[in-house]
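All of the numbers you see were taken from the coordinates with simple rules; none came from a lab. All figures in this text were calculated on a predicted structure; none of them were measured in a lab. Cβ atoms are built from the backbone, for glycine too; each structure is taken alone.
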Structure 1
Amino acid sequence: MRFTILLFFISVHCVLGEPLARDQFKGIADRPDRTAELQEIIAGNQPVPGGIYRITKTLEIPLAERKAVIIQPGQGAVTIIMDGPGPALLLTGSHEGSADPKSFQPATWNERMPTIQGIEIVGNHSQADGIELRGCVQPVISNVAVRWCRHGIRLAVRNRNVVISDCHLYENSGIGLFLDDVNLHQINVSNSHISYNRGGGIVVRDGNVRNLQITGCDIEANMPGTVKKTETANIYIDVSGSEFEKSKSIAEIAITGCTIQHSANYGSRVGTIAEGGANIRLRGKEIWPIDSVTISGNVMSDTTTSVDIDKAMDVTISGNTFFAPKPSNLVVTNSQRILVSGNTFNPRQFERPGTIRFENSKDCVLANCIMNDFIVKDGAVILRNCEGFQVRGNILTGCRSGIVVEGSKDSKIHDNLFRRFEGEKTVAVDKGSKEIDVRQ
């Protein structure tokens, strides 16, 4: 009950759109504006003395002028209250090439590895952001906390070889880590807590993105926090907004060793929080689907759909633990070459449908998974308008229905084990399906 009340309070408070820094720091309006003072310290590449700094304008760091920059505290903790619109810190570099050394201008190396570490940024304006990077090479953001802003960290235009680690991006009204229509290859996100950001946890929207690695993070409750329907996800990879632009594409992603969860089952007595939300959502496009994605070794729970994939190819989902979906564990549509193997699916303490569904997809494998207590009656596993599938070596225990095949062809379903099965038929194939080889 205590958890429920706390989550409800946080959700309502954030939905109202009130800047929250004033709740922690009393008399903010009476604090002096220290923008100019802090700008001078940073421009001099000096450590920031410990203290609380209220600023009203963006602290701009043009790397072509300042060269290599390190923004870090001196003695004592540093908190920056952003009491105006825009990012508290904006680093702008001059790099226009790729990660290939041959594409670098000599002067760009003087801007190498701009570093932000060991500071806290708190928002006190509805349009305040934490950190924004543009045209940077080898930037490092570590040991940084951003909360009560709009977006925590925003990467825009073009960046290369980004490292974000050991950060806390918490309860921002927008997105925790936002790759906003950015041209970015090589980015590592690790060992961070990204939670309660109401517009999504890690969101990649359009742009040209390669080599995104997300590992060892706790990513949870990055949902609106209301019972309204949403498309939000804890990790949202979305290139669908540039449907006819082939130059905008996303590929080569690894999501490994994370806990990714909330919010559907917990924290509300009035209904499903963030109905429609997902833990991982991939939204590709026909002319260039999202491709080459590995989702491995994660623990995922407590969203409407745990993994939701549309218009993607060459995706591996292996060695993950799924629990408490509401209702679906996995939905794959309009995709090809999706390999799902070695996962466990269990509602745990809840009664949940737990569906695994493929539609309009081809050349996929569902193998060696354990599915427990799916209470759905119209198919624990559904293949609808699919072709070239193998469904093999799975164990279904305590499920109220089995494998349903509709309007599909050229597929094999074999060597699956059904235990404590409650349905009428383990494998049901409709008359519209052709060349379906079923063997128990």
Structure 2
Amino acid sequence: MKILVVGNGGREHAIAWKLLQSVNVEKVFCAPGNGGTALMAKCENIAINGEDFENISDIITKNQIDFVIVGPELPLSKGITDYLNTRNIPVFGPTKEGAQIEASKSWAKDLMLEAGVPTAQGETFTDALSAKIYIDLQGAPIVIKADGLAAGKGVIVAQTIEEAKAGIDELFNGGFDRVVVEEFLLGEEVSVLALTDGIDLRLLLPAQDHKRIGEGDTGNNTGGMGAYCPAPVATPEILEKIKTQILQPTVETLRKRGIDYRGVLYAGLMISPQGDVKILEYNCRFGDPETQAILPLLETPLDQLLWACAQQKLTDFPPLQWLKGGSVCVVMAAGGYPASYDKGKVITGLEKAQDLGAIVFHAGTILDNQNIYTNGGRVLGITAIGDTFDQALNEVYQAVNCVNFDDMYYRRDIAWRLNS
């Protein structure tokens, strides 16, 4: 099988890396890919934008590609699956209508309420004044969400009314025409990614990522600064609750709406100290950096699993197989991220990190004249797996210490909740 992976981040590198472990995969193409995918055997980067559907279709025909896996949310929300489906090209990823579950927070909230799944109380607003009046009535802390795609950074957890109102102005002035204001929920966040063929679903191991830029989960939100898997807070009992009370009703409600959803149903959840679970948000694709922590533990061939979803044959698919132990991924970012940052810094020490047994997933990198340079905010995701989390943590930070580029930044407390 020849497979095209659409995207250029660490998530897409991890997907391509896992696909190539299957004896059934002849070659993987990445569009556009990054410096890491450019270095992998049996992998070829194609310099094409993920939203250029016509050229992607031509590339698929030219290279006799059998299957397409879409990484990022933007091409999904613009309808890449719909476009390729009309050309009878198998795709893993929801249609444009299904991708609304991430592209519109208000649409997703309506779906949650229709499905009867437990979620935070909230309201949607199309003007700043009404939102601010609501905030005055509700008080703080309170959560402000952009009603649109924001690369994982469109959520403001405001501790004061003043901060909440400033967040409202920031989002409306930043180009969003609607915001969702929700109650603040206490507890521990966890990401549970389900793969679905629109009828059945399979849960991947639970992960916990670290969205804030600063240690101790402080500072601005980012696309994610690291993750670990499996997250112990999601016990088998809680996972069963998530499956039966949240994920399955959501898939059933999508079907009732006539939406054929074949792809990842990513649930961002809050688990209260009492063990109650509420859905915070849905995403329509693999998480980043959760994928870089989850896939190294997966023993089931990824190509077969995603193909079963695309062909709506998940019901007959055998139980997923996993390695024992745990994994930790540490994101190495460019100085200044998530605000402005420089590109073009040469990266050294990658081979030393790999020699220690770590898996180096590239994100914002580019290969030029045999050198790897920084080319984005989140540059690398270094992952280690171990029989225990202590082993994985020790190995991942040893590997991180091998890597160097000017003005690099990473958090030194990934998985801190394991010892809290």
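Things to note:
- Value 1.9, calculated as distance in nm of label points 7 Å out along Cα→Cβ at positions 203 and 331, assigned to which of 1, 2: 1
- When distance in nm of label points 7 Å out along Cα→Cβ at positions 251 and 339 is calculated for each of 1, 2, the greatest value falls to 2.
- Calculating Cα Rg over 2.2 N^0.38 Å, for residues 243-394 alone for structures 1, 2 picks out 2 as the one with the greatest value.
- When relative contact order in percent (Cα under 8 Å, 6 or more apart) is calculated for each of 1, 2, the greatest value falls to 2.
- Computed -8000 for helix-only ellipticity at 222 nm (-39500 (n - 2.57) for each DSSP H run of 4 or more, over all residues; to 500) - originating structure among 1, 2: 2
- Source structure (of 1, 2) for Cα extents along the principal axes in Å, computed value 58, 46, 42: 2
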